[in-house]
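In what follows, structures are represented as structure tokens.
FYI, it's all coordinate maths here, none of it is from the lab. Source: prediction; values computed, not measured. Cβ atoms are built from the backbone, for glycine too; each structure is taken alone.
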Structure 1
Amino acid sequence: MTNTYQSTDFQIKPSAEEARSIRKRYSFIALMMLLHVAIYNLVPRLILLIAGLASGAQGGFSEIMKAGSQLAGEYDAIYTPVRITVILLSELIPVFIGCKCLKIDFKGLFSISEFSAKDLGTSVAFGLGTQSAASMITAVIVIAYELIAGQPMQQPISTTMNSPFGTVIFWLYACILGPICEEIFMRGFLLSALRKYGDMFAAVFSGILFGLFHENLYQASYAIPMGIFLAAVAIKTKSIVPTIFMHIVCNTTNMVMVQWILNEIGTGDVAEITELVMSGNTSYLAPLIVTLLWRMCFIGVFIAMTVIMFGSEGKWRIRRSTPAGRERTWKLMLTSFFLPVLLLLVGIVIYDLLI
């Protein structure tokens, strides 16, 4: 991981020349983020457009895209691997370009010399606790949204595809490939690039970006606290290996629990879980109770370990930016190309909430 900014290296306030250099760095990082967003969103839509045209669909753009989506659903054994490949490339391409241009040691991100097996076990337990606490916050947001809006919030979490092969590939992505590539992009490249002027700034801001990159409020509500915690672990262990392992465990356990509940309900729609909770339906009581007990147990772990590991003398306490570092973080970042990219991500989340 890259070294953070030291206040003794420069004057407190950056000169005009240094400020331009820092904005240029932030703008480049934002450009890599934009590249990810473009590949992630535009390439799959282009594939569906081509599929719609190939199917002979006629009419406007929406009709052609609908036909393409139907064709993709019929042949999801082909479309699912293609879609997942695009997602993985949207994360890896900016990493390789960004690490080369910013001179970030890519191999160094996977160092295992700064943490022990105990640290790995601790981080996994803490990660499950953070996920459990965040999931409770998400549940409150989802229920509040349904009470206010009068309709369930979109919950874009699937566990099965139309074909067995597509389902296997999706689970492989959700439980292993996705966590690996997300960690390389978020805690590897992005966190390392932002850490130059302060660990606290980098951890908080990369966590916010991690949530926004999910492009919907449902996932963002628990991804943001998870992102901040994962950033803290990467900073303190000087490696993304523990965060990759944690991410895999958290995703896999969550997928298994959701699938168990859906099997009991007899549906593939995650949004129905919220509706059944609010209606008082008890047809899936057993998996729900087990899930709640699991969450409550790890929330206890989360509270205890937060006090121990992030307290005043805690091992994972994140160092705040120095006065000189603060002069080179939020203000300069928000006056660079980062601002329109950040607004774009916020706009995508709001748009997803409204449609």
Structure 2
Amino acid sequence: MERRGHEVAHAVKFSRDNAFQVELRRRVDAYFRTSGRRPRDCWQMYAKTAILAGGFALSYGLLVFAAQTWWQGLLLAVLLGLSAAGIGLNVQHDGGHQAYSSSPRVNTLMAMTLELIGGSSYLWRWKHVLVHHTYVNITGHDTDIDLGLLARLTPHQRRLAMHRWQHLYLWPLYGLLAIKWQLVDDFRKLITGRIGDHRFPRPTGWDLGTFVAGKAIFLALAFGIPLLLHATGVVLLYYVVAGLVAGIVLSVVFQVAHCVDAVEFPLPRTGTGRIDHAWAVHQAATTADFARRSRVVAWLLGGLNFQIEHHLFPRISHVNYPAISSLVEQTCRDFGIRYTEFTSFRAGIASHFRWLRRMGRPTTTP
């Protein structure tokens, strides 16, 4: 539970009443001491990495070198997209948050699996770890809730007439996230040195080399090697299918956790730039859990159905979230803090649908 957004411009101040954060940390630390579990370096995570990496390699190999019919290619492209999303949600996400291992080198290596699926671990750290996790759901600061003119996700964003239908047209567009990220967004951030309104230092040295090499490897895997064996149209078709699948999964998981009708979208006070809540309380108030009792959902989504636990303890491996969630919930109750939970993934999706429809109506005001 650390505030690390001080490296980014336009810092927001939080209340200094950290009693909730201190007590929650004490309870979770006590749990790890008494249970003997490790916060990181968990065998379950290493086993999951092997399974997901194997699934990615197998689906890619079969798609490029073995598929003979269109339906085989379509099925394998879908599996490839799911495998890529699985690596991002599980392996890369823990590594990028330094939650995979106690070894910085292992964390860096796991974070760099994002390069394998077309992203940049350097830019992701700034956009997600430093910006989103510090300013979650704060309009004008959290770039993850800013889709520009395409959608209105908070009551503090300007409404356009087309937003009346955003609860219908956004769902297929979510699929474009991964493709846009891979081919456009990372390059634009690198050139402008900006993530939304936040300036960040452009990568140099090793970081720049990793960016260039990562993009080159991804483009070779996505287009270079397949084009040696297949027609251009076929390669583009299956790239788009895999990208749409990965994009929809990544987008919807995020939206169900933050853009729903049961969480808060606070603004800093004018003049002081201060949020009324303390940082840890703000994380709980702006985040929702879903399907906490589903081991399948937790395994597939990298524990991100325990989004409250993740935002409070981003450096603890996600395989521990089910075990500490009851401690987090009880501590929230003890301090009178709202703990938002949807019983199923479907219920969370329905809430996001309602929120999109509400934000698109002309009568909705801050």
Using the calculated result 18.6 for mean count of other Cβ atoms within 10 Å over residues 31-38, pick out the matching structure from 1, 2. 1
So mean count of other Cβ atoms within 10 Å over residues 223-230, computed for just one structure, reads 24.4; which one of 1, 2 is that? 1
Using Rg and Dmax of the Cα atoms in Å as the calculated read-out, with 20.5, 64 as its value, let me know the right label among 1, 2. 2
If helix-only ellipticity at 222 nm (-39500 (n - 2.57) for each DSSP H run of 4 or more, over all residues; to 500) comes out at -16000 when worked out from the coordinates, which of 1, 2 was used? 2
Value 3.0 of distance in nm of label points 7 Å out along Cα→Cβ at positions 151 and 255 was derived from the coordinates of, among 1, 2, structure 1
Match the computed value 4.9 of distance in nm of label points 7 Å out along Cα→Cβ at positions 143 and 327 to one of the structures 1, 2, and report its label. 1
At a computed 2, 11, 17, 20, 21, 16, 8, 3, 1, 0, 0 (P(r) over Cα pairs in 5 Å bins from 0, in percent, for residues 79-198 alone), which of 1, 2: 2
